[in-house]
Structure P
Amino acid sequence: MTKKYIFVVGGVMSGVGKGISASSMGKILQHAGYSVSAVKIDPYVNIDAGTMNPVEHGETFVLSDGYETDQDMGNYERFLDRTLTRDSYMTTGSIYQQVINRERSLGYDGKTVSVVPHVPLAVIDQIKRTSKKQNAEITIIEIGGTVGEYENILFLEAARMMKRENPDDVAVVLVSYLPIPSTLGEMKSKPTQQAIRLLQESGVFPDIIIGRAERSMDKPRKEKIAAASMLHSEDIISAPNLDSIYDIPKHFQDEGLDSRLLKKLKLKKKSNKQAKLSQLNWKKFVKSSKQQKNMVNIAIVGKYFNTGDFVLSDAYVSVIEALKYAGYSQNIQVNMTWISAGNFENKTLKLSVLKKYDGILVPGGFGNNGIDGKDMVIGYARKNKIPFLGICLGMQRAAVEFAQNVCGLKNAESDEQNIKNSLPMITIMTDQVSKIADGKMGGTMRLGSCDAVLKRGSLARKIYGTDIISERHRHRYELNPEYVDVLEKNGMIISGYSPDGLLPEIIELDKKLHPFFIAVQFHPELQSRPLTSHPLFDAFVKASFN
């Protein structure tokens, strides 16, 4: 069939669920029998999301092929249950880089290269290339930010050009916020009407408008928005706050969004076993997410929670979702508390507060902030035999804490946190030295899927049930193999190595020392899906419950 495309753009304000709306659209179109893929466009000049501060932008989601992307790519992989590639992500910087590189290699045959049309054409080329590689019948393209922003003009121009070329193959969905001011008590549609006008001024006319709000949109509001956009009221979809983001696909179906989208694209629902099975499995998953009879309390102690007077959990969204899936699969409700590691350093919190938690998770991060607090928390979990899971930096600090306080290596440290330390327990990878010296920091870490070989009889081997695993990485530093012997003599087990036997990937404590203490250099959360929870998180939640 002819390839179809749906552009999703935002109005009024960001952060209202445009990515989740796009992911949910993809899910209901899968339920309608179609192969769906996704593309995320970020309007930043950054080439990728790897150099962005997680406090400002949320987590960096690493794809299997090693590309560092926006957290919405994680939503797409989780909702669509498919592995995406670097072609599915672009930024202003990456597109300009493509155009400039092509011009430098005479790819334009001596033509004058202009912002329009050559930049939008590069965007279109990548979108179509992605659709073909993913073998997708429908590709959903989310444009980050909101309409009216200068940064988005060229991406909206790409949507306009594609719509003009094949109007029946392209649909545009505007996701806009409808505030309900407390002093008025009335849902206001005027900001959305303004967003519609701004979108129309760019030459793009929405086919569907999704109205995000605290409550459901009533008929008068739908009719006002329809009149402002030259659409029928059936094309205005209400998207109120729901108990869970995983309820959204069903809500969109109830609102008729799947039928409206297919009609705009001149398509009909398919009836096949795969679509029915997909819908049935999703229904079972959503049902299981609401019926946990048991409960565990997990503390996530990280570096990137505080942003001014507010708390941003988006820096660890994949970890949070992975814990949820592990709970759902075992009929256990996972109650999470987000704690800034720095609170233990400045005495805002006492370590004794951790007594009330059934499990402690220390996720990844970079730099020095909160390091002492993380070490204190890891030591507390170790001494008090609280189930512990460390990820990336969490593994590195677990090794340092054990070396300092169990092995007697008081000067053990990480080269990242203290380059002058006398015992480099954590050291920079050999291939990273020249990259840092040359200032090549973006996209140069150990990135993407790498294999690891697990030690027979270890906790890791028991959890995974296989000898070889593949997990996604994002780091420059590794546990120094020179100190493996002293760690193992004191009860720490190196239970996972790179296939060449050089890089320690998993550490754990002997069960005589701790019932469940395991830490990994990679990011298992990036491969956890709603219908297939990750075994490492399953084991951690189970240990915390027991």
Structure Q
Amino acid sequence: MSGHPAGPERPSSLPGMLASSLREHPDRVFLRTTAGELTYAGFAAEVHRAWHRLAGAGVGPGDAVGLMMGTGIDQVAAWFALTCNGVLHVPVNPALIGDQLAHVLDIAQVSTLVAGASCLDRVREVAPRVPGLKRVIVHGGEPPAVPSPFEVSRWAGPGCGEGPPAAIADVADDLAVATLLFTSGSTGRSKPCALSHRYMASQGRLHAKYLGIRADDVLYTPFPLFHIDGANLTVSAALAAGCTAALGERFSASNFWTEVRDLGATVFNFMGATLTILLRRPPSPDDRRHGVRLAWGVPMPEWYREWEPRFGFPLVEVYGLTDAGVPVYDPLGEPHREGSCGRVIDEYEVITVDERGVRNDPGGVGEIWVRGRVPGLVMSGYHRMPEATATALHPDGWVRTGDLGSLSADGRLSFRSRLSDTIRRRGENISAHEVERLVETHPDVAGCAAVGVPSELTEEDVKIFVEPRQGAAPTAAALVAFCRTVMPSYMVPRYVQLVDALPRTPTEKVDKPVLRGTGDPARTHDAEADPPARTDGAPR
């Protein structure tokens, strides 16, 4: 490692970085979608218009505003309008429904929600459980003429954006919380990571640094802005490098390379499943008809050596999580080391500890702990969840990741497994606990256990073992249909196996290691054998 950083770089907030870009390269393209593009100067004007819309609806400094919108320029402009004006930014997954949606809006104390028109019925349904929600601004459609327990207005309206543009400047306190990004909730309900202005800027700056992002790059992501990948590691990274962020609405295997070419992408990020889907498509003369020079992501598939000969560019692995940022990168210019996520970067400390909390020697397997060498490189805590914060954040500033791994003597990290009960499915971290809780609301279910099982696309699929209530006889297909009504599509189990009783430990916890050994393909229902039509655009 080289010398440790003395302190945060300036500007150390997204508003400050945008102000610098307006001085240095206002006419360079910042955002690009299939619908159009904006220069840095054009984007600043759009931020001004977005703030007029929000302020005109009653939003002010100190509020918490949720953005439950489709990925696009409007969402980025609304995000920056909030951040530039002292309003807490809360991106919300548009797929959320029911209890999960109510929990996210309530724990974040969202008073105003900018929501897509297709989300409004779901928001109205949970409004009685979100007493702080005062108003909803409908994006991409007209507000319906039906009574609502909150004020309803339209995102765009006459007079929006009038008046001289306000100056954009660095924030006074870069350690103040700017954004809440939600975790998967692997040990309970999804938790809102409180992320400072410095965190939001630094993750983009470090990503640009360790991936060698240049001013002529176009960073493409098909993933949403309520994830660190789309927000910090694409938009913030492009801002840090003074280049272009290209936003796709969603991953589509059939349209991926066309969109990469149309948007002029030079760098994109992947999930293990997306690479598998792309590699499995028939070879084509178009496989190298693109301008991509590298792709980064996690996990690195076992067959990664097949990628570059076919598509013409390398894959780079990283290790990170919203709670702690991205402290590990594959060193550029060096071959990927089998089993390693990369090397710990200078700005972070990473250790592994045993079950007693004692630091391991090199090569020892233990829980991965992460700490920034300056404040603000990891989360500030979980918003309004002091007990969860105390569990995850060590008094010395270490974030306990819940992941098992080992470190080599030269600082390379190897990921082994998760301590937490999380299922990794097509880029989403799914809480097994939350799947179980929702399935157990079915009147015929006495108990449920959710596990991850290997997927042919890499990563995992969701399988549930269900113990019916005495006298009840639910079918697996009916349980899957029920799941589609109470959870987002990405959580819906693919596999269902009915069991007489769930195996339990002496302390009455479900014994998942034993359960995994009782999987029976002959008794397992596969929901994808005859899947219903998808209406949310999610990739299968």
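No lab work stands behind these numbers, since they all come straight from the coordinates. Because the structure is predicted, anything quoted here is derived from the model rather than measured. Cβ atoms are built from the backbone, for glycine too; each structure is taken alone.
Comparing Cα Rg over 2.2 N^0.38 Å, for residues 16-103 alone across structures P, Q, the highest value is found for Q. State the single structure among P, Q that was used to calculate P(r) over Cα pairs in 5 Å bins from 0, in percent, for residues 216-503 alone, giving 1, 4, 8, 12, 13, 13, 12, 9, 7, 7, 6, 4, 2, 1, 0. Structure of origin is P. Computed over structures P, Q, distance in nm of label points 7 Å out along Cα→Cβ at positions 512 and 528 reaches its largest value in P.
Using FRET efficiency 1/(1 + (r/R0)^6) of positions 336 and 496 (r between Cβ atoms, R0 = 41 Å, to 0.05) for the comparison, can you identify which of P, Q gives the largest number?
Result for FRET efficiency 1/(1 + (r/R0)^6) of positions 336 and 496 (r between Cβ atoms, R0 = 41 Å, to 0.05) over P, Q: largest is P.
Structures P, Q were shown, and distance in nm of label points 7 Å out along Cα→Cβ at positions 248 and 368 at 4.0 was computed from P. If semi-axes √(5λ) of the Cα gyration tensor in Å is calculated from each of P, Q, which structure is the one that comes out at 43, 27, 22? Of the structures listed, the value fits P. Using helix-only ellipticity at 222 nm (-39500 (n - 2.57) for each DSSP H run of 4 or more, over all residues; to 500) as the calculated read-out, with -7000 as its value, let me know the right label among P, Q. Computing helix-only ellipticity at 222 nm (-39500 (n - 2.57) for each DSSP H run of 4 or more, over all residues; to 500) on every structure in P, Q gives -7000 only for Q.
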